[in-house]
Structure P
Amino acid sequence: MNNRERLLVVDDEENIRFFLQRLLASEGYDVEVAASGEEAVTVSSENPFDLFILDLFLPGQDGLATLRSLRRWSPDAPCIIITAHGTIPSAVDAIKSGAEEYVTKPFRAEEILHAVSRALERIRLSREVARLRREVEGRYGVGGFIGKSVRIAELLRQVERVASSVAPVLLRGESGTGKELLARAVHYTSPRREAPFVVIDCTAIPENLQESELFGHAKGAFTGAVAFKRGLFEEADEGTVFLDEVGDLTPATQGKLLRVLQQGTFRRVGDNRQIKVDVRVVSATNKDLEEEIRHGHFREDLFYRLSVVPLEVPPLRERREDIPLLAEHFLERAAKPGAAKRRLTIEALNALLAWDWPGNIRELENTIERACILSQGEALTFEDLPLEIARGAGHATFECGTDVTKLSLNQTLARVNREVERQAITRALASRRGNRTEAARHLGISRRTLLYKMKRLRIK
């Protein structure tokens, strides 16, 4: 029992007020009483309540009018209406005004206690759902994406700009770069954040079941279809569908998906009825879809529909300055409950910074988790890392030819930052055909800052 839950009893009969105050206080509730609607509003304005018990017929301002006034101070507090003149119309009016329960006098103590318990349990669940929703939005929104590199900062700015629209987004990048996390950021930053976010792994669905999984089927549509089935697009109505590895869809499924994007409608397998949905589509691929189009494996018209907003997710080797932040995050996640978080030695971190990470963030996470399991000490050392990473660090050099294992942590980070910054500026200039103003806008910096960095990094 949460003894901090505050209840307000409003009834013009003194014996009812006394009885309910004694009864509810004995259950651990903090109970106050009022003899009129006006007195209840005054008391509530001083301190909000978790639940109201209101007599329907009060002198002056009646119970329903009082409830509407009380909502100003405690908008989500449930209300139990009590009355000696119970009728169906009065019960309907009470429910329409927001009452949770309707109890007629005379009532038993158990009846009131059960009504209070049910109403408070519903509000507890509602508040817990709201708390979890805020937690999910914080975890999966833009603020939950780990990284401070130039590439990631620009990518997150783009996500924030496109989130409020309904335009399809195509995320392109290697496996393990965090495309699903970015898709969640698009959804949880958008006005659709309270609607479903449905993940569809196109590689995990057998080709002959893709249409059924995505769009549903009617009973008897094919062998084994013993019952009607809603598709994942219906489950995501008013929300977002994330099509992971969209390049693996069959031609037939691609055709249906194109229709959804163009008209917002589809037919279940074996059903002639049109189903209308309001779904935002975010897709991802590590394939070269243009090459797939040339070979006839992917529809060109679908490609243009999916890629209204194309976003490139960089591999980890192109954002090395984010490796220390990511490593710290994975060390925290790998820590056992009640145990201190492990740390990385300088030699171990230097090795992580030097490795090219072909498996990207997923490989880094697995490396940290494995090292935490196998290591016996408080710190993860160079010897705790997989052999291929240790060997790679022994041969790793930057543009000046310095062996990174001989550098301090600050020296390594400085070299990494300088090299990544050089690469980011060079790519931006190349993609904008040397236009420095456009390159600066793409990088999210001023033209003057770009010129300064080009001079410092000796970029012509």
Structure Q
Amino acid sequence: MKRDGQKLPIAIVGAGFSGTLLAIHILRHGGRVVLVERDHTSIARGLAYGTRRPEHLLNVRASNMSAFPDDPGHFLRWMGFAEREQVNRFVPRLAYGRYLRELLMNALGKSPDRIRIVESEAVDAVVGPGSTRLDFADGRSLDVRAVVLAIGNCPPRLPPAFAGLPGSIVISDPWQGAIDAVARAGGDVLLLGTALTAVDVILGLVGAGHQGRITALSRRGLVPLAHDAEAATIAFVSRPEGRGSWLLRHVRKRSERVGWRAAVDELRTHTQSLWRLHDEQAQRRFLRHLRPFWDAHRHRIAPAVAEKLEALQDSGRLRFAGGRILSAERSGPGLLLNWSPRGTGQTTTDHFDFAINCTGPEGDIHRIANPLLTSLIAQGRVRPDRHGLGIDVDRLGRAVDSAGGKQESLFVVGPLTKGEAWEAVAVPDIRRQVWELARFLTNSHVISTDI
């Protein structure tokens, strides 16, 4: 893109964590920004940090949750933690949402002439010479220098076996306010998935007073593992030079020497580069065979959360299961699930009062109900990445068009860039991503510490 000091702002579509943090970093680097969000309640919170439930804890220790790569202790100071308290804290996500919102409000107060929030839905982007016109659902338009898609995690896709069942018993999107109603109704609940979304839903149901039984089901039945109660010091190690099966054997050997947590954490600084060094076929093998195991070991839960899950299992109120769904059908006020438990070759039939979709965010951009994204696809300005995890981008986040060209005025940040970087969902990864993009967009190495 031309770096000629244009006065037009940069538009960020989506004001959750990724979009908010990018806006703040652009301001710190002296740029101008328009932050676009259709849902005012999501501004500076998004899906992850918009929860109101105190039992939903961060999955990363507070010591690694600063919004600023150049100030790693910022969040700790905001929380008022003393040095001796900082290492092992897993704070409620709602507190982190307040942190982000306060940062944004401070930025608005200190730079009111360089940031604007538009509460509307962006529906189209028309790229012209030197600028892009962003159109909104309410009829307004805005000329901007560049557009950054920061639309975050998208609603999950409902498994086909449940597609014909009524929404009163099958909750297709667990984040649309149905958890409290299910908890009040009681009864037996089926969760479609056993990963982090399922953990959140379990905590939400129990926190809302649900007294029935909960079954969480996935193909392998893998559950996120817990962080150690006390953080270990992870020494820097050089990036492993091997690939594929050699790398897997290397991690297993390291696990025997230093423990599996340390073996996985040692790779944190190298994960993205290791992903990029593998060719498409090797990446596909990883996604097909190892992804569930990586997710369970890498994306862990707080020790307190693990203890709650264990207590629920010991009481008989919760079970995690692995198996294959065969069919689901309406049965009275609930549903019958026909499934084959993993490794048995048998068919089991269970009755549930509700089913909640916890399969995780949708990555197929052709299935995402977003009018701006749909328009950009139709224009040929964006295309899916080669694994269907999100949008095809280059290392900087520039969207790749249908002909393979890099878009110089269209960028993507956050989870929909997983196909390029793999690790693009946790705060430490996105924090670095938006920091680097802000520096590029503003062509500046000067940072304001007043924001």
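Quick one: distance in nm of label points 7 Å out along Cα→Cβ at positions 80 and 296 came out at 4.1 when computed from one of P, Q, so which one is it?
Q
Taking relative contact order in percent (Cα under 8 Å, 6 or more apart) as the quantity of interest, name the structure among P, Q where it is greatest.
Q
Of the structures labelled P, Q, which one yields -9000 when helix-only ellipticity at 222 nm (-39500 (n - 2.57) for each DSSP H run of 4 or more, over all residues; to 500) is computed from its coordinates?
Structure of origin is Q.
Tell me which of P, Q gives 90, 60, 49 when you compute Cα extents along the principal axes in Å.
Source structure for this number: P.
Quick check: 15.5 is what I get for Kirkwood radius over Cα pairs in Å, for residues 192-271 alone, calculated from one of P, Q. Which structure matches?
Q
Can you spot which of P, Q the value 1.19 was calculated from, given it is Cα Rg over 2.2 N^0.38 Å, for residues 168-383 alone?
The read-out comes from structure Q.
The numbers here are math on the coordinates, done by the rules we state, and not lab data. Worth saying up front: this structure is predicted, and the values here are computed from it rather than measured. Cβ atoms are built from the backbone, for glycine too; each structure is taken alone.
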